[in-house]
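Every number in this text was worked out from the coordinates using simple rules, so none of it is lab data. Because the structure is predicted, anything quoted here is derived from the model rather than measured. Cβ atoms are built from the backbone, for glycine too; each structure is taken alone.
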Structure 1
Amino acid sequence: MHSFFLQFFLTATLLSTTGTALAQSAAKQTRIEQQVEAALYLQRPLLDQALATLTPSDPSRISMYFLGVAGDGTQEVFRREVEFVRKQFDRDFGTRGHSLTLINSRNTVDTQPMATRTSLRVALQAIASRMDRQKDILFLFLTSHGTPTHELVLGQFGMDLPGLPARELALLLKQQQIRWKVVVVSACYAGGFIAPLMDEHTLVITAARHDRSSFGCTDDNDFTYFGRAFFKESLPKSSSFDDAFRQSSKLINSWELLDRKTAPKGEVIPHSYPQMSSPATVLAYLARWRAQLAPH
């Protein structure tokens, strides 16, 4: 008899606990759905506000326009990285009034425009309308997870967002007819973006080879390995973007070698092998732009 009542009590407790967990899960799902609806409602006003901050090109100078995209909102490292780089470019490269960010993050859904294929297209159109498309330079920085099929992950809590394939990005840029471009893609397998994007007027830099992962994508990091090496450590000490790439590649290689030494026995950590397509034509033009910065 004692065993019967004990079993009854345990079963009742389990059912009660399960019911409570289901109720909590349902309430959480309801909150997420409400947050998603509110975020979507706010998106167009937030994007319009951001676009309104863009100022026209200076006809007497080569201007640079910066667009930063933090793709995966499930890890805050991408948001932190994009925010750092925008401030860096506004301060050091004269992009204040010429910079935008599109960010997927649990912390900015009601303050920042999200990164979607639609918002990226609209942002590029707005930048193209303010700049001199034949004279000015677009610096496009994208950071997120990447797939072996060379698609940048665009994700937000509670939302299924389509990713950004390399060829789709190439088409979006081609449609804007912006001549001079620097495109930096920080993601696994990002080297697959080079072939669709490369031409003599475009510098393309990626965090990894087309068949390799990149590293440092954890929620509590301020930077990915590539973002830290290229933007934080190398760019302030470099004379050009391609010089910063060479310095950062050496740094990343040393960090990955250290990870190999400290990895658990049997775990293989392959090198990411960052990549660059750097035609002489665009490097010469970037040097002209950079020469303008000294007096300012």
Structure 2
Amino acid sequence: MACLDEESELDDETNWQKANPMFHPPMSDYAKELFRVVKRQYISLGNSKPSARIKFMTKRMNTPATDLTTSVATWEEIEATNRPFPDLNHRTAVGGLDFASIRDFAAVGLLFKVGDDYVWKTHSFIRKGFLDSVELRPPIYDWEKEGFLTIVDEPVINIKHIVDWFLEMREHYGVNRIVADTFRLDLVKTALEAEGFELIYIRNPKAIHSKLAPRVETIFANHNIIFDDNPLMRWYTNNVYVKIKKDGNKEYLKKDEVRRKTDGFQAFIHALFEADNVLEEEEDFFLDEIAF
């Protein structure tokens, strides 16, 4: 099959004839016009999402792209999340929870839907012993003073902090459903269910990444995510990269396993997985309450 020998050959247009024999000189009039079309598409890839590159490589170069990596969003898109929270009183939310290890970070949050916007209100718990042993660049202690996180001086992060946060949020918002992956949720399942919360299990977190990727890509691009002025959440998000595998499936991974945490973003993804089910129920509820 006519194709490129290596993906890197894409950036030299003289190689395109390997995938498109009609581009070999001398080209016919039809080939010249098609070459111009392909070149325009290639140039536009610089401003396109990774999925566009995969499509271009497959369709135009007969060479499926493999193992592409990119940030989950541009910095401009991440900065666009810095908008004030709308009025969230009496709104229904779905909870999200993530912690890779109870010895370093844990992130909790509530996801709301207001119009076309997803609104994410979050908090993190960080173990002081981890901060003492690993030098992180962000101003973690300043962020604690600003209320974005709580530093706990404990051998492990006590599950009680997570439960208490959700209990406090339930006093202000309609939150009953909390989502996390099965492995991590087992650690807090009993305590949360004892307080009346419904737990949603994600048995294969990486599988939902591919399912949610088009929506995540779209809502970031359209600036439909609101974090308020939360530098910790912007840091979490900027630490995520998207791994695009050979089969086209996507995974959200850390740019650095130790120093660039993503817990808050993963908690957001967990909540997003269930959000539409919960928030559609909220819309139905309000319609039932209207007297026509």
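Distance in nm of label points 7 Å out along Cα→Cβ at positions 130 and 162 was computed and gave 1.2; which structure, 1, 2, did it come from?
2
Output the label of whichever structure in 1, 2 has the greatest value of mean count of other Cβ atoms within 10 Å over residues 90-97.
Across 1, 2, mean count of other Cβ atoms within 10 Å over residues 90-97 peaks for 2.
Say we calculate FRET efficiency 1/(1 + (r/R0)^6) of positions 98 and 250 (r between Cβ atoms, R0 = 25 Å, to 0.05) for every structure; which of 1, 2 gives the highest result?
Comparing 1, 2, the top value of FRET efficiency 1/(1 + (r/R0)^6) of positions 98 and 250 (r between Cβ atoms, R0 = 25 Å, to 0.05) belongs to 2.
Taking relative contact order in percent (Cα under 8 Å, 6 or more apart) as the quantity of interest, name the structure among 1, 2 where it is greatest.
Max of relative contact order in percent (Cα under 8 Å, 6 or more apart): 2.
A value of -12500 was derived for helix-only ellipticity at 222 nm (-39500 (n - 2.57) for each DSSP H run of 4 or more, over all residues; to 500); which structure in 1, 2 was it taken from?
The value was obtained from structure 2.
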